[in-house]
1. Hey, distance in nm of label points 7 Å out along Cα→Cβ at positions 74 and 106 derived from one of 1, 2 reads 2.6; which structure?
2. Ranked by relative contact order in percent (Cα under 8 Å, 6 or more apart), which of 1, 2 sits at the highest value?
3. Which of 1, 2 yields -5500 for helix-only ellipticity at 222 nm (-39500 (n - 2.57) for each DSSP H run of 4 or more, over all residues; to 500), as computed?
4. If distance in nm of label points 7 Å out along Cα→Cβ at positions 26 and 42 comes out at 2.0 when worked out from the coordinates, which of 1, 2 was used?
Structure 1
Amino acid sequence: MGQERRRRSRVHVEIPVFVVQEGHRVQGMLHDVSLKGLSCSVDGPLQVGAECAVTLALASGLRIHAVGRVVRAGATEAAVDFVRLEEKDFAHLRNVVRLYAEDADQVDEELRTPAFGED
């Protein structure tokens with residue numbers, strides 16, 4: 001099998017997610033998330049390549065908002081790369097990823113290197 005190319009820790013967590021794309025709202029359940037994106041089940045179609053607004057609905061009532069781009073979409077599954085997050089939303093997302101990560105310190109260490117760049 002090939003070398004792992006992900007540059008951010010990905011954690012499994014089931015959190016309700018809402019995605020709005022071109023005025024169309026779908027909801028689903030998060031499968032996994034990183035500081036760079038997510039994969040989830042969805043109850044409707046999304047268009048690959050188009051921007052979308054993503055909201056993660058934490059049990060505490062806290063909402064994490066992001067702007068993303070759909071990178072994979074099927075009838076019931078989708079993946080989104082984050083394009084923009086406000087500072088407070090990024091801080092909350094970081095806390096979620098750290099909470100569920102096997103090594104929370106590794107999540108912080110990953111922030112020292114760019115998520116995108118030369119391989």
Structure 2
Amino acid sequence: MTTQSAEDLRAKKCVPCEGGVPRLTESEVDAQLRQLSGWTVVHQGERIRKEWIVKNFVSAMRFFNAVTDVAEAEGHHPDLHLVGYRNVAIEIWTHAIGGLSENDFILAAKIDELPIDLKPAPAPR
């Protein structure tokens with residue numbers, strides 16, 4: 001896979017995958033991650049993950065609902081995690097190949113464009 005900008009990825013649509021697609025190599029994943037903000041590789045290189053701390057529980061649910069709409073439109077579904085009512089995390093991978101494909105980065109780039117009500121930073125002392 002050729003490294004693509006976040007803008008290029010957002011312009012694409014996820015392609016249905018039932019297997020048979022090669023996983024991205026470690027170097028392809030690393031290069032693509034440099035085009036996205038805050039995403040990291042987890043689970044021995046099989047998934048990408050991003051975490052946020054949102055303002056409150058309602059903000060978390062609002063964000064997850066927006067992610068749901070994007071995921072349904074793309075036909076590619078991430079794992080959504082909410083811990084402690086405001087700690088939000090998303091993990092993405094292509095289940096059919098047990099690793100990462102272009103679809104995962106397309107979805108990540110689209111998630112990054114969604115509005116999210118983050119917890120305000122503490123005031124400096």
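Only the coordinates and a few stated rules stand behind these numbers; no lab work does. What you see is a predicted model, and the numbers here were worked out from it, not measured in a lab. Cβ atoms are built from the backbone, for glycine too; each structure is taken alone.
1. Computed on structure 1.
2. 2
3. 1
4. Of the structures listed, the value fits 2.
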